[in-house]
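The next part holds the structures, each set out as structure tokens.
Read-outs: derived from the displayed coordinates by stated rules, not from any lab. Source: prediction; values computed, not measured. Cβ atoms are built from the backbone, for glycine too; each structure is taken alone.
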Structure I
Amino acid sequence: MEALQIECFPCRSDNFGVLLHDPETLLTASIDAPEELAVVAAAERRGWKISHIFTTHHHPDHVEANLALKERYGLSIIGPAAEAKKIPGIDRTVTDGSTFLFGSNPVKVIETPGHTAGHVCYHLPEAKLLFAADTLFALGCGRLFERPAADMWASLQKLAALPDETVVYFGHEYTLANARFALTVDPDNPRLLARHAEIEATRAAGRFTVPTTIGLEKETNPFLRAGDPGIRAVLGMEDATNEAVFAEIRRRKDHF
């Protein structure tokens, strides 16, 4: 089985567009649809015809180009059942644990409520890929617009349970700001200090910080590290629950 191919590119002001291509069947999925012309240009650059959109959540910067791309390509739109009424052009709904095939590659749906009430991520276990959109960022997580911190903490635990080598594509280039914030709550983490320097160099060179891995996030992302004694000490929350620590980290990031 030939390896899946990925094209990642900038959209809008800070979104990432991602195309996933199966060279055996020639199927191509756009992970969300942030901006029509950017998505089309990426597909034409690679000579791919988009067959699917895998929608993660209903926010406009993720579904804005759904109908235009559907009209252009006659593609099929898959998205979360909980947000179906808010997703333009949706053809197939999925829920937590739903599975489907993309070519010969199984895709498993993981519901991750928090950023929105019905947000889903798409996990390809055989390809060791996760498309996390606005649930998990490099060194961050999405703002809590529609569900409480406890729900997002539970969602992040689902993702943290995936194999460490899982490669994660996320929805926005927020990584440098996330790194600067992470150091305020986890200042003595040597892996985070090194990663911050790497990210500064990457961004200074005009390169993207996507993708990351589950293992790297577990080592450095404070939103996955609510149980860490060092972070708890910085926050003065040594005896708090993980959910409470996570909620405080998210509150601080909102005001950073």
Structure II
Amino acid sequence: MAQKSGPVTHLCFTDTNRILVRGKDLCSDLVGKMSFTEMMLFHLMGTPPTSQQVAVVDAVLITIMEHGLTPSAIAARQTYFGAPEALQGALAAGILGVGSRFAGTSGDCAILLSEIVDAPEDRKKEVARSIAERFRAAGKFVPGYGHPVHKNGDPRVARLVEIATEQEVEGAYIEAMYMLGGAVNAATGKKLVINASAAMGAVMAEVDIPPDIMRGLVIVSRAAGLVGHLLEEMQQPASQRIWDLVEHGVPYEEV
């Protein structure tokens, strides 16, 4: 009798003496042989990453790991303040805020950039204008454009582009990123800067990282940054002060 087909996993298998990951022995083939970034990409993609992929993704992971007392860092610190016995809960609280408004838009932007890259050469600017007008008509921000702090330009963008250029990537997504930036400013009549999320999406797309998993890579990086915030919170607590500032800064009013 033929066995019924069902779901399988290609990621990991364990028995009494072995742990296999993507067909490689964890202890003899991977531990001490791959960096964390190499291992993560190998685990995701199923093949050993290229030097381009490692260099670009490593730069992305460092770029987005830390950005001060952001909402995700505040959420993590405040959750730890309320439940210091649950470090994992505080960490989870922080990464839950990585989304369409803060830090998590690189994949969304990469999808938009793909529309431009895939268009015929003589229609690329038209497609960029169409995207910008589409978002303007919907009253929405184009992911990857604008920044509440870096009004004169996000310094992380130039560095990521520089690293990608050093790796001799093709450059089509980076070109599309700048093209879309011009279209966004023309459509809105404002000077909105390209932010790190757009640059991360562009450079990761240049080395064939699927847009659907880009937010996951950002979350991995931001989780590392949040561990730093939680260690600082243990050593130099700030949560009570943050709570006091909110309580006094948002007064109660009778309806």
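Comparing Kirkwood radius over Cα pairs in Å across structures I, II, which is largest? Could the numbers behind the result be given before it?
Working: I: 18.5; II: 20.6.
Once Kirkwood radius over Cα pairs in Å is tallied for I, II, the winner is II.
Consider the structures I, II: one of them gives 25 for relative contact order in percent (Cα under 8 Å, 6 or more apart) as calculated from the coordinates. Say which.
II
Using the calculated result 0.7 for distance in nm of label points 7 Å out along Cα→Cβ at positions 160 and 200, pick out the matching structure from I, II.
Numbers: I: 2.8; II: 0.7.
Value 0.7 for distance in nm of label points 7 Å out along Cα→Cβ at positions 160 and 200 corresponds to II out of I, II.
If helix-only ellipticity at 222 nm (-39500 (n - 2.57) for each DSSP H run of 4 or more, over all residues; to 500) comes out at -10000 when worked out from the coordinates, which of I, II was used?
Values: I: -10000; II: -18500.
Source structure for this number: I.
If FRET efficiency 1/(1 + (r/R0)^6) of positions 120 and 152 (r between Cβ atoms, R0 = 41 Å, to 0.05) comes out at 0.75 when worked out from the coordinates, which of I, II was used?
Structure of origin is II.
Could you tell me which structure in I, II was used to calculate volume of the Cα convex hull per residue in Å³, for residues 8-103 alone as 90?
Numbers: I: 90; II: 165.
Of the options listed, only I reproduces it.
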